[in-house]
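Okay, got some structures for you below.
Read-outs: derived from the displayed coordinates by stated rules, not from any lab. Being a predicted model, the structure only gives us computed values, none of them experimental. Cβ atoms are built from the backbone, for glycine too; each structure is taken alone.
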Structure P
Amino acid sequence: MRWHPRDAAPTVPWPVPPMPTALLRGVRCRCPACGETKLFRGYLRVVPACANCGAPLGLARADDAPPYFTILLTGHILVPIMFATERAWQPSQWLEAAIWLPLAAGLCLGLLRPVKGATVGLMLKLGMLKTGPDE
């Protein structure tokens with residue numbers, strides 16, 4: 001099977017930056033395509049389309065990926081610190097719960113939006129936009 005130009009992916013009317021640029025713009029909660037406008041309309045609601053470049057950001061269905069990546073990052077950040085604290089000082093269980101539970105919740109809430117922005121940037125770069133009806 002040989003490749004022919006007619007088999008190439010169709011060009012899109014919005015800019016498609018390199019992967020690191022799209023991810024960094026998403027982490028900054030900006031449009032991954034142009035970096036000029038806001039990515040979110042609320043805390044986690046993605047705007048339907050970029051007001052500057054017209055990229056259809058609302059078609060990037062991130063679904064469960066951002067919470068999964070957020071929990072993964074939070075665990076990799078907090079668990080080594082928890083183990084080091086336990087080994088060094090051996091605090092009581094109520095004190096550990098009073099420290100680590102609010103810290104974990106705050107870290108999850110703080111990371112969720114940038115992680116979702118990076119996920120939308122990744123999906124836009126890879127062309128993973130929802131175009132048909134739900135199946």
Structure Q
Amino acid sequence: MVFDVYIAMTWILFLALFPMAFFWLRRAHRIFIQRDYSEVALKKGEPPPNPEKWAPFTGSLNLIAGVIAVWIIIGIPVWIATGIRIGPFHNFDAWSAMAGSTIWIKVFADFIIGRHAHPKAWGKSKQK
């Protein structure tokens with residue numbers, strides 16, 4: 001048996017979806033159900049002064065990304081076992097593009113939300 005990097009990367013991407021989906025859905029649960037805003041729009045580990053304002057954006061982002069990850073996690077074994085497609089699961093390129101796009105969009109959107117929640121003060125300081 002020869003080690004194939006392509007197969008290894010496929011497995012790494014698929015297995016990495018499990019903890020990502022867990023953490024994303026857990027964050028959405030904490031934000032929407034438990035009303036815990038400690039992980040909302042973080043910048044350098046600090047929440048914004050008004051996390052309640054940014055909670056719907058962060059919670060929705062985590063919920064959507066988690067649901068897409070679970071959809072991929074369920075769709076791939078169903079496609080392999082039965083041939084039934086419940087999404088873009090007809091080859092590796094389709095599902096890996098969906099998974100990769102979800103991960104990168106989640107990373108960039110979290111960054112953008114965090115920066116908007118912590119505005120930078122422009123102009124002269126009014127302190128004396």
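Determine which structure produced the value -17500 for helix-only ellipticity at 222 nm (-39500 (n - 2.57) for each DSSP H run of 4 or more, over all residues; to 500), calculated from the coordinates; the candidates are P, Q. Clearly, the read-out refers to P. Ranked by relative contact order in percent (Cα under 8 Å, 6 or more apart), structures P, Q are topped by P, which has the highest value.
Name the one structure among P, Q that FRET efficiency 1/(1 + (r/R0)^6) of positions 51 and 91 (r between Cβ atoms, R0 = 41 Å, to 0.05) of 0.50 was derived from. Checking each candidate, the match is Q. Matching task: 1.00 is the computed value of FRET efficiency 1/(1 + (r/R0)^6) of positions 19 and 99 (r between Cβ atoms, R0 = 30 Å, to 0.05). Pick the structure from P, Q. Value 1.00 for FRET efficiency 1/(1 + (r/R0)^6) of positions 19 and 99 (r between Cβ atoms, R0 = 30 Å, to 0.05) corresponds to Q out of P, Q. Computing Rg and Dmax of the Cα atoms in Å gives 18.9, 73 for which of P, Q? Computed on structure Q. A value of 1.7 was derived for distance in nm of label points 7 Å out along Cα→Cβ at positions 27 and 43; which structure in P, Q was it taken from? Answer for the origin of the read-out: Q. When distance in nm of label points 7 Å out along Cα→Cβ at positions 83 and 115 is computed for each of P, Q, the one that comes out at 4.9 is Q.
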